[in-house]
Structure 1
Amino acid sequence: MHRREFIKTTTLSGAICLVPSFLTASVEIKNTLALYDINWKFDLSGHTAKECALWIPLPSDIAGFQSVLQIATVSTSKKSFQTAHNNYESATSYAYWDKNSTDKTLNLSMKVALRDRQCDFKRTRVCPEAIEEAQEFLAPTAHIPTDGAVAKAAKKIVGNEKDPLKKARKIYDWIIANSYRDESVHGCGVGSPNVMLAQLEYEGRMGGKCLDMSALCVALMRASGIPAREVMGIRIGESRFSNAFGAKEDITKAQHCKLEFFISTLGWVPCDPADITKLVLKENLEKTSPRVLELADKFFGFWENNWMAFNHARDFDLYPTNSQGTLDSFGYPYAEVESEYLDPFEPSAYQYKILSKKVTL
């Protein structure tokens with residue numbers, strides 16, 4: 001048996017420009033620091049006499065919001081390493097077990113510090129390089145169209161509005177007004193804007209989960225000339241605002257997708273329309289109630305410090321290359337046994353669990 005261990009340690013920083021690709025909008029940092037210990041436990045030993053490969057999405061530093069203080073991996077795999085060698089430079093943990101391996105386990109522990117990310121919407125200087133880099137998130141992709149039904153809907157929503165921030169708010173409000181959380185949807189949803197719009201046309205409203213609503217919001221913003229992207233992540237603690245936004249210690253099924261959009265005078269602005277639809281369902285509220293309206297306004301420009309971001313990868317190619325090809329998104333662990341993938345929405349197929357504990361500062 002080969003036992004491999006990897007440890008990464010960083011220091012917590014309050015700097016605003018740690019990671020250029022995640023350049024944050026102007027923020028007001030209050031005393032909202034939260035520290036979490038997160039442990040992932042995988043056991044694929046049940047797949048005897050078979051090759052197994054596992055890819056795990058990892059968090060990276062995000063200026064003003066998220067600092068990864070430590071990552072440690074203990075694995076019985078033949079190969080085990082961390083990499084960001086992919087088209088999104090998304091942090092990934094990889095492990096491989098050959099047919100002769102009987103103990104196929106991996107334990108991944110991390111310590112992450114988070115602050116509330118709150119945009120104050122004050123104009124700030126954004127460097128030309130960041131503005132140029134953001135333009136790639138205007139382009140359509142295999143899962144994010146900007147023509148056809150999306151273009152038609154975007155034009156109807158924003159009308160003659162020219163101001164990018166006001167256009168973004170119109171789209172955000174429209175998503176909330178026309179969507180509902182559908183608990184029958186598997187995982188975070190499939191993230192297809194055209195499927196959502198087709199349902200709206202036939203039923204008068206759209207049901208889905210966080211990836212569905214975030215993907216549609218991103219597509220509409222891109223079609224309106226606003227760079228935008230989904231951000232895959234996971235809830236890691238309780239919320240100060242509602243149980244609908246939080247998680248207990250077992251976060252195995254707590255994955256959640258948010259999004260952010262880019263304004264040249266602000267930088268990247270966080271938001272989360274999907275959680276407002278979850279609030280409506282979980283607390284049995286009307287969308288026009290004062291509580292919903294207040295939190296909808298709050299969540300336009302806000303991420304709470306109980307959610308950890310992984311990446312903004314859509315149409316994503318893993319490294320090392322997997323057998324099943326390009327992923328739609330990368331918010332869940334991905335595994336293959338003899339080149340056949342294991343359903344990421346069924347942790348029992350992996351025998352994996354993710355636990356999170358808030359650490360007293």
Structure 2
Amino acid sequence: MKNKESGTNINLGNKCSQIAFGWAKQTFGNRTGKAGDLKQGIEGAFSNVIDYNGVRLGITSDGIGTKVELAERTGIYNTLGYDLVAMVVDDLAANGFEAANLSNILDVDFLDAKIVDQLMKGLAEASNFAGISVPGGEIAELGNRIGGWGDRMHFNWCSTATGILPEELPEAIAGQTIIPGDKVISLASRGFRSNGFSLLRKVLHEKLGENWHAEKYDDKYMWGEKLLTPCLIYSPLITKLIKAGKEIKGIAHITGGGIADNLNRVLKLTNSGALLDNIYAPHGFMQKVQEMGQIGEEQAYLIWNMGNGMMLVVNEDSVEEICDLITQSGYDCKIAGEITPKQEIIIQSMGNEPQKLIYDIKSGQKI
């Protein structure tokens with residue numbers, strides 16, 4: 001199955017993002033010398049530094065996309081808050097920011113107070129986990145401009161988060177100091193996080209029918225419940241490592257675009273690449289969807305995280321002690337590979353048909 005057949009196109013998405021960023025850059029000088037001056041505009045970074053009278057702030061926006069349909073299908077709404085929070089606070093963490101606040105916009109066709117209560121309950125729980133506050137938001141009734149599955153309230157949910165660059169960091173983490181020989185640590189994911197669901201829904205609909213969400217995955221879960229697995233939030237861990245004085249040279253949040261696309265955003269400021277020959281294998285339900293949809297390794301690793309939620313680039317001398325602190329903090333990690341002098345990202349995939357995937361750093365394309 002091709003990306004465009006599932007309603008997604010990674011290359012076109014990247015092109016449109018570049019167009020948007022090109023126009024955004026024309027505004028960068030509007031606050032020069034004033035509070036809110038954009039001090040660091042790193043093209044393609046997960047977030048950027050804004051100077052408010054000496055306080056270095058980061059800002060980023062995202063949403064949970066079509067994963068909302070899983071809630072509409074299962075009636076389970078109190079886990080989506082973890083997905084909404086993770087998408088933005090982990091983007092901030094990818095540049096070293098300690099997330100502080102989140103504002104959200106919930107667009108609905110009509111209001112259902114019970115559903116709103118469950119959504120916001122989950123948002124509060126996830127925000128407490130991440131250590132952030134929710135100072136405001138908006139609920140907009142848009143009628144038939146919003147659609148979805150079933151006859152309950154349909155919605156889109158997006159957010160913007162701000163964070164503060166810890167005093168321990170002289171500048172935002174963006175891969176500037178990465179050199180060959182550095183090690184890459186992979187942090188295990190819980191599932192698909194909150195991207196690639198257009199492809200997931202298409203595969204399951206074709207194989208299991210309209211009510212695929214109610215079909216059994218195993219003796220414990222239905223498919224809808226399994227795919228609703230909430231995102232693990234990594235930002236508190238990243239902040240803990242930074243405040244403990246651990247040097248992290250680069251951080252990649254593995255969402256849409258997979259390992260190669262997101263790690264490329266970290267490595268492109270250097271003249272280096274990466275060899276990843278010990279990454280996490282995909283979860284069983286990931287491999288099952290891959291098998292059902294006859295999705296090859298190249299496409300699977302471009303769309304999904306395949307078991308790897310975040311990657312850290314660290315000095316070889318400190319990798320073991322950083323891994324120890326990560327596991328002591330309740331997260332699973334492993335040394336996934338190392339930085340190499342050649343401008344290629346080489347991934348030894350671990351899916352249904354393991355193979356070596358090679359991507360060019362400059363173009364981002366598979367070789």
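Where does the value -9500 come from, among 1, 2, when helix-only ellipticity at 222 nm (-39500 (n - 2.57) for each DSSP H run of 4 or more, over all residues; to 500) is the thing being computed? Structure of origin is 2.
For the structures shown (1, 2), relative contact order in percent (Cα under 8 Å, 6 or more apart) is largest in 1.
Each of structures 1, 2 was scored by Cα Rg over 2.2 N^0.38 Å, for residues 56-255 alone; the highest score is held by 1.
None of the figures in this text is laboratory data; all of them are computed from the coordinates on show. As the structure is a prediction and not an experimental result, all values here were calculated from the model.
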